[in-house]
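I've put the structures underneath this note.
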Structure 1
Amino acid sequence: MNSAARLVLLACLAATLPAAEFSTTLTNAKGGDPLIEATVALIPLDQPAPPAPVTVQAEIEQEGQEFHGFITIVQAGTRVAFPNRDTVQHHVYSLSKSKKFELPLYNPGGQESLVFESTGLVTLGCNIHDWMIAYLVVVPTPWFTKSDPAGRATLTAPAGRYRLEIWHPRLAKPVTEEITLADDTPSVHPFSLTLKPDRRIRRGGAGKSGGY
């Protein structure tokens, strides 16, 4: 059996396994405020994760001289589009180890896209607007989400063992923990987290970018 056929078989097997629910609530240890837009991923330990469907595409737009969304999470192999919905040109780039790239100056209404094959954190910037920053977290699993305005995150995945990974730019390092999901038994794991100060540059009238 070749590798492509094996991945298809594993994906089919994963789809037939009993589903289990994982949920967490993320809060700031200082004051108890919810941690918004943290990435939460379940990486299977007992079998390979199904690959990302080729039809899946994410988007990080530029508007109001800011990136939207500020934090994006995708599975490795996903194509990410970078549409310019602004009134000025942008030059999107990253110097991150997992994906170094440049999308040279392109005009309002233009769009570029890239496939992100390697897992890891990709920090995005604009070469002509120094305050613009965004984060793309590339994970080796289809079971991922972000925490909502109440700091909650919920995932449904096949029963089994997983490595839980939580990331946010205000964490000194990612939170990792091995967990086991059981058939039809909700798994609840709240976290009270120590956060670094919020040093993101704020600009008046910047628009709809997510906060934290």
Structure 2
Amino acid sequence: MPILYLDDLLVVIHKPPGLLVHRTPLARDRVFALQTLRDQLGRRVWPVHRLDRATSGVMVFGLNPDAARALAGQFERHEVEKTYHALARGWVEAEGVIDHPIRDDDAPQAAPQPAVTRYRRLARVELPVAVDRYPSSRYSLAAVEPVTGRRQQIRRHFKHISHPIIGDTTHGNGRHNRFFRERYGIHRLMLTAQRLAFTHPDSGERLAFSALP
């Protein structure tokens, strides 16, 4: 597991795509980020936040319960800066805010929960390939900041604005996913937790980490 930072209270890693953070009752996986990191460090680690199995990028874990609680509190109070990079179908607007409630899949009878995502376009490209019904295909790279933290929020919000993320087999577009697999050999979700910034629970120093290339 690539380690970006390590001290006596916390560890920051780059989680690869396709890896669950921890064991769940429904998962059949035998390898998890939490257990892998525990074995790698030779000590217990405590989860602070989550990333979807398919999403790669920066994560922080506590190395004792108090540190984990302090870090988790920063997430709950929205004191943590989280920036994702997403490759989406189509040309997204230069910047925007998606304010669209999301229903919890585990509680389908419950009312949808408020969910807000900000994004900013970083680049766009048009390929002379007819993947869909148009003679060319457009794609955007966006920096995305989830204001709230609903399950699969970014993926579901980008589907809502008709710009699904490439490689998303649940909320995405199968034709464009297949094009990226066959043309570029990309078999993963093109969503990365690119940057994470938080306050060290002991020193009070502001720390920021970026995902590996």
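Structure data summary
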item	result
Origin of the value 3.7, where distance in nm of label points 7 Å out along Cα→Cβ at positions 39 and 199 was derived from one of 1, 2	2
Comparison of 1, 2 - label where relative contact order in percent (Cα under 8 Å, 6 or more apart) is highest	1
Comparison of 1, 2 - label where distance in nm of label points 7 Å out along Cα→Cβ at positions 47 and 71 is highest	1
Identity of the structure behind 32, 13, 9 (criterion: semi-axes √(5λ) of the Cα gyration tensor in Å, for residues 63-102 alone, calculated), options 1, 2	2
Parent structure of the calculated result -2000, given that helix-only ellipticity at 222 nm (-39500 (n - 2.57) for each DSSP H run of 4 or more, over all residues; to 500) is the read-out and 1, 2 the choices	1
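No lab work stands behind these numbers, since they all come straight from the coordinates. Predicted model, so just to flag it, every value in this text is computed and none were measured. Cβ atoms are built from the backbone, for glycine too; each structure is taken alone.
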